[in-house]
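> Have a look at these structures, which come just after this line.
Any read-out appearing in this document is the output of simple, stated calculations on the displayed coordinates, not a laboratory observation. Bear in mind the structure is a predicted one, so any value in this text is a computation, not a measurement. Cβ atoms are built from the backbone, for glycine too; each structure is taken alone.
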Structure P
Amino acid sequence: MPDRLALMGDVHANAAALRAVLAAIEGAGMRRGVCTGDLVMRGDRPEECVDLVRRLGWPCVMGNTDRKVATRQRRPPDHPKAQRVGSRPWTTNQLSEPSLAYLADLPMVARLEVRGALVVVMHGSPTDPREAIDGDTPGRDLRRLARDLGRPACVVSGHTHVPLVRDEAGCLFVNPGAVGEALDGDRRPRWAWLEVGRAGLRAHLETVPEELARIRDN
């Protein structure tokens, strides 16, 4: 059986969607995976989501919302900005010290191998989680990025919430889509997986058939 690696990210504190995706991954017989970050903010279960991902022990990289929460000081719980559920101050106040420390320690880039194939994981770019790879990213930029990353077989990223598979000069660029937050009317959580077989590395995009993702309103 070819080696397989589950891909997920952009959880945004949506515990119901995260549990559904993890159940789908387990049901598919996969025990190994990675997370592209943005575990927290805008959802109402940040502590549960961080705890679930931390306990998995899978490589996880820092997203822009993770960085916001981990690097800014807490506000008093009675502060007006800390009253809005899902906001940065509210989220910070919901997280335990171990969860905050976990977010603060997340790397910008993670590297691992799947049966000898190098896979590089990041949220946006290697230096800025707010940058993104999408369907309009020029091919020359992707080729340069692959070269700078050591010519991996696959680059996995997140941030856009839009599932993507692109092959550029022999490197697969994959975005599994968002677990917890949709950008349009399709509220089904997304994930993906890689497999290495006789035909080489392949990516598969998956959807959980339950409307558990929230619609982002901005």
Structure Q
Amino acid sequence: MPDFTDLTTPLVADACVRAGIAPRIAPAGIRPVIPGTRLAGRVLPARHHGSVDVFLEAFGAAEPGDVLVVDNGGRTDEACVGDLTVLEAAAAGVAGLVVWGLHRDTTELLEIGRPVFSYGALPLGPLGVRESESLPSARFGPHVVTAADLVLADDDGVVFLAADRADDILGKARDIRDTEREQAARIRAGETLRRQTAFDDYLARRAADPGYTFRRHLRRVGGAIEE
């Protein structure tokens, strides 16, 4: 598993764009139960449809550091994971859970401390019926993920990426991070972002060539904004 601990999901998403890969972003609204939580690992997929046994089955194939990615269809009328599932995940060496749906037992989850990301909490437990194909893959919004994918999650949301592209994305994300840190330091020192990005020059070039985009300009001057 590549080391993404010093990176954020916005940096990874921007790195995907720079690499020419369409970013696979979870739907907006997925947040950590414990603010400030960060999570990264190989996807351990499970499609939940009414019973905890699918999670127990998935945990039997888990490798240390995996992240249980739960497909509950984005439902907001039931909670599909709670304290027992999260405790069992910890016992199986699973790093955390990312849920396309809701959780419950928030007080207990805060005490357990294992990272859990979801749309939020609801007291009511599962209502659905399990499908036959529940483990090879999971849907998360418009995306289908498998054990060939990695998942990264933080306060900004969730990003999925193919494991075989991770090293390339990692390098690009760090390049973007370093550029943005330098730009931020220069702003704090009194050099505005407009000056750093030669914004007046950009406006002049755009006036002469309407097809001249800010992204193209940034690549010419070495900036990272909107990258």
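> Assign the value 27, calculated as relative contact order in percent (Cα under 8 Å, 6 or more apart), to the correct structure from P, Q.
For relative contact order in percent (Cα under 8 Å, 6 or more apart), the value 27 is produced by structure Q.
> Work out the source of -7500 here, i.e. which of P, Q gives that when helix-only ellipticity at 222 nm (-39500 (n - 2.57) for each DSSP H run of 4 or more, over all residues; to 500) is computed.
P
> For the read-out FRET efficiency 1/(1 + (r/R0)^6) of positions 183 and 207 (r between Cβ atoms, R0 = 30 Å, to 0.05), a value of 0.75 was computed from one structure; give its label from P, Q.
Values: P: 1.00; Q: 0.75.
Only one of P, Q returns 0.75 for FRET efficiency 1/(1 + (r/R0)^6) of positions 183 and 207 (r between Cβ atoms, R0 = 30 Å, to 0.05), namely Q.
> Name the one structure among P, Q that Cα extents along the principal axes in Å of 57, 35, 32 was derived from.
P
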